[in-house]
Structure I
Amino acid sequence: MRKTSFKPTQSNSKEKSLLSRLQALLSLNKKPANQQQNEEFLPYKVPTECSALMYRPTLSTTNVLDLIKQHLANQQPLSLIRANDGEGAVIGYPEFVSKQHFEKFLNLFFGKNKLSDEQKTLFVSEVREAVSSADVIGVAGGNQVTHFTVTRAFFQHYALVSDHALICKSSIHRNLQEEELYKDFLTGLDVIGLITCRDVGDVLKDTFSIKRVVVYKVPEEAGHADNADDVARHFPDRFEELRNSIIVEKPGMLFLVGAGPCGKVYCRWIKERGGIAIDIGSTFDAWIGKATRAYMWENKDTGKTMSGKYLLNGTPSENKTTPDTASNKFYAVFESAVRNEQALKTLRKKPLSSKNYLICITPRSGSSWLCDAITKCGLLGRPGEYINSEVLRGGILKRTGADNLSDYLDAIRRLLATPNGIFGMKASWFQLAMMLEGCSLEEHFGKHLKYIHLIREDFVLQGISLYLSVNSSYFHSVQKNITDEMKQKHDGLEYSGPGIKHWIDHILRQEYGFEQFFAERKINPLRLTYEMIMARPRPTIKRIGKRLGIDPELLNNKIEAGHVKIGTERNQEWADRFREEYPNYVAFWLENRGKVRDCDINN
């Protein structure tokens, strides 16, 4: 689409008159002392060189839609932001915006989470830079100076609008909704990112048939929160976390952003990383049926009754089950969770982990022994199966008080980190894949999450161990619910070649899943084996510490774990027998494990 150039608009006599009267009103010269005392509470001043308002909106809603679709088709980065009175109060401070007016908006954005003078300066600078980086800027139209349009005068004074930037209306987010145009560029996408405080990912995915939605949660604006005192610290805490954790997975990945003035900065980061960022602001509120703006009301005389036209186009009926709760037992756990705000508030007083790692495991690979030994060393977190749906149901979710994944992961990073700020967890591929249906790891742990891949070299013995455990429910020597009956059943099981082969397939299928995951994301995990940790436990744990930046000398203590091996000579006898019965199968997987799925192999 041809870009439009913009030049300063020549003022007519009416505009000059309006501006001169306003500037006279705001002038501090030659006024009585009592008037000068009240003057500091006027919301803003107009820069003297701004004799007329530049940057009038010229792009139509259709123009903007075409531009978005063009950038998606060409996988070209784009930042579309909107700047209204809130952004103006930030951009014009302190030269042209009164402290009282600026603080009013800070209170709306962040509530009781006050900013220091240094943080205020950084905040203003970040928002101004976001405007300079934008390709499309939505502004309030009109020639008269108001608390909405004065933002354009600040743009001119600070020379924030780049030569290539295009100008549309600040209402572009609602115009796209009113004209039912979101479906024109969202439908059928492979993946999109959301930056919002609203739980809209699942319904958005379902409504527009999007394969995957990555959600980066931010704190709610205090001015629209049900309880402003409970709003978490957005700037600079969550802001700085997102600086490192927003991942643009491929060129031209689309992000929808709704995060106030901070959201304009997120749009800049997304563009810089090759993505397309569209600032849709309060549209997220409308999509969940929360009328936070007057334009959303069905009737302004009757108050905040939500107008149907601002609800998500094609929103599924209340009887339609979302994919997560229908087929994903991990997310289904959160559906029945009871939120405990006091428990969450207590946990938020603990520091959030600063270093995080995931041990990628297959069953019977020695992960329980390893995690027990790591926990006892006291410096590398307390790794466990924290995204196992059965573990969640077992009590840890209730202990945190969370009723959604974002709050849960935040809580366990505070609850289960060691005092040096390290948090670890382990997961099988099937457990991780269920979680990844609704989010990305980077969303919650940032891009610096470390990975450890633990396998067992002898997959035949591993399959035999799993066959015995599954069929007897006897998994570990320290198992709390172990009974004599379980042990007797374990010892009395008979050899079954097909049964063992089934569980080897189960193991190798998960190895393939992890290898694909690593390859797609260019991850180089620390690779460990069962045989390695059994033969040289201390050097192995030191390698883990080194990967996490821990001095190996601090890990010189004796490595201990309460687990005792429950396998016997029978396991080895069965392994020899299996290799004799399935020589081609064993030979194939010795060469190809992690490279192909078992279901891709003929016969």
Structure II
Amino acid sequence: MERTVPRTASYEIDLYLRTMYSLLRSSTEVKIRSLEEVHAATNSSLHPDARSTSPDLSAFIYALLRLPECIFQVRSVALGQTPAVFARHGYPDVEQWQPVSARARRRRCLYDGKQTLACFIASRSDIDDVIPTLTAFQIEWNKLHLLLESGASSLLVPEVETDPRAFAALADALEMSEADLLRLKAIWGGQFLDRLQEIARRELRLGVRLLEGSLSEYWRATRAWWDNIESCCGQVIDRPVYFVSSNTHSLANLFSGYALRQRERLIEYVEREEEELKREWQAIVSRKEPASEENFLYYVLKKYQQSSHGRGDFARQVEAERERGITRIPSVHSFDLEAQVIELNRLRPEDMDPRLKGDDLSFLARSDAVIINIDYPLGLAAYNLLFKVAEHVGSLLGVYVMGKAATLNAVRGDVMIPTVVHDEHSQNTYLFRNAFTAEDVSPYLIYGTVLDNQKSVSVLGTFLQNANLMDVFYTEGFTVLEMEGGPYLSAVYEMYRPKRHPYNELVNLYGVPFDVGLLHYASDTPLTKGENLGAGTLSYYGMDSTYATSVAIARRIFARERERLGA
């Protein structure tokens, strides 16, 4: 008989975690150097060449994109859950510091303008993410430092940016390919030489301090997050709720139709400012490219609002959304997790994305239900947040989760739909009836493939996986690696059973009295060399799987609501 529960124990990763948390118990700052050896010994799939003297540029870029740019000035990182925690430990004015952010990781961070970075954490999953990222960054920084100190720094001259031979010589001296150095140059842009000169000047010696790690502080931070929602939208307390974990743009765009009404202005911007997107648009309208016109406009809207031409347009979008019952609630005083409250009876069906208009939606005007949509959290924060929502809302009608995942059998842009989830946090394997099948998503997915009846693993952290562990997963049929599914299902268990979720059990969730749907889109193929999350981005084509899954979720909610109202 096939084993259902994978043997996920890894001595190297377990040693890494035990070492990390034993060091963080210290009341003083811990030097990242103390973790370099145990980090390298894990043979992380994201950092396979940690022990090599040559740079592992994919790992460096992965870490670089998940840390704020001020990391080049930072010497000390403080981790805490709330402003009160920071104040108790000597940072009384932390909220007055400069807000900073990373390109590829959403986390509330504040910089004192000197050498200290404060990061707000929502659960221990943030620790499992931040510490290995800092460690990988320091290891690769110091490799580059040694190479530059050994003579390569003499090649850091202005000509290197314009002379192909000088650029090739620098790449050779840094023991990397020209293509890899070009990736670094693309990320740093005009700061390319300045960044390399900063690395050449000094060895990196980061320190980190966990101010408080108690479970009660995580609960306190979660309560502060919910109190903010309740104060902005008190109607969520006594109304039926559909809970969605996705992002802050897809459902808002689908329901409000704002980008579609700005079509003329957005296309004018593309034709004037975005040459590459202009070619893509021409291919779409000429039917040479089978892309979605709506998805294209959603992508352009974000680009437009980030440009000087679109300054102030986001405020107009927020106002247009509010008129249609969509309220954005930014996070304050704790971790960075925006929420949206969407009142179904205030939506205007005539304004919606065409993919939602196939049926008569007039019944929405009679609905008393709301959607609470949150920016997907990291790891165990998912459990805390869903449990808090369930504790305070009137009744829960559905839980729908959409997010990125690594895949061992698909390609980037594909959509995976699991019916089995193994959770590395609880060691439980959850069996459940997924509200979605391939036919719910595939009509809206243009470039990828939809794979349903999959088995997924909710992992501890992106760096906390190695080839041996993934081989165990793959051998036992687990092909999706993500971070939220298991914690969400642990909360689901507690929402219909009178006890805390078990540990290391096979858990049947088929009796859950509300909808449960998990959809993952592939952004990472770790079994393909170099194709980790640091190797590139999904760009416009990533919108395909994002919006295909979002359309499926929206249509499912409408179908359930139609059934509930007897329409």
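Identify the structure, out of I, II, from whose coordinates distance in nm of label points 7 Å out along Cα→Cβ at positions 229 and 549 was calculated to give 3.6.
On the way: I: 3.6; II: 1.9.
Going through each structure in turn, the value belongs to I.
Taking distance in nm of label points 7 Å out along Cα→Cβ at positions 125 and 525 for each of I, II, which is largest?
Values: I: 4.0; II: 2.6.
When distance in nm of label points 7 Å out along Cα→Cβ at positions 125 and 525 is computed for each of I, II, structure I gives the biggest number.
Supply the structure label, taken from I, II, corresponding to relative contact order in percent (Cα under 8 Å, 6 or more apart) with the calculated value 18. Display every interim value, and only then the final one.
Working: I: 12; II: 18.
Only structure II yields this read-out.
Please compute distance in nm of label points 7 Å out along Cα→Cβ at positions 173 and 293 for structures I, II and give me the label with the greatest value. Each step should come with its number before you reach the end.
Numbers: I: 0.6; II: 5.4.
Top value of distance in nm of label points 7 Å out along Cα→Cβ at positions 173 and 293 goes to structure II.
The value 17.2, 45 for Rg and Dmax of the Cα atoms in Å, for residues 45-116 alone was derived from one model only; which of I, II is it?
Details: I: 17.2, 45; II: 14.8, 43.
Working through the options, I get structure I.
Out of I, II, choose the structure whose coordinates give log10 I(q)/I(0) by the Debye sum over Cα atoms at q = 0.07 Å⁻¹ equal to -0.54 when calculated. Before the final figure, lay out the partial values.
On the way: I: -0.54; II: -0.42.
Computing log10 I(q)/I(0) by the Debye sum over Cα atoms at q = 0.07 Å⁻¹ on every structure in I, II gives -0.54 only for I.
Read-outs throughout are calculated quantities, based only on the coordinates presented, and are distinct from any laboratory measurement. Fair warning: this is a prediction, and the values are worked out from it, not measured in the lab. Cβ atoms are built from the backbone, for glycine too; each structure is taken alone.
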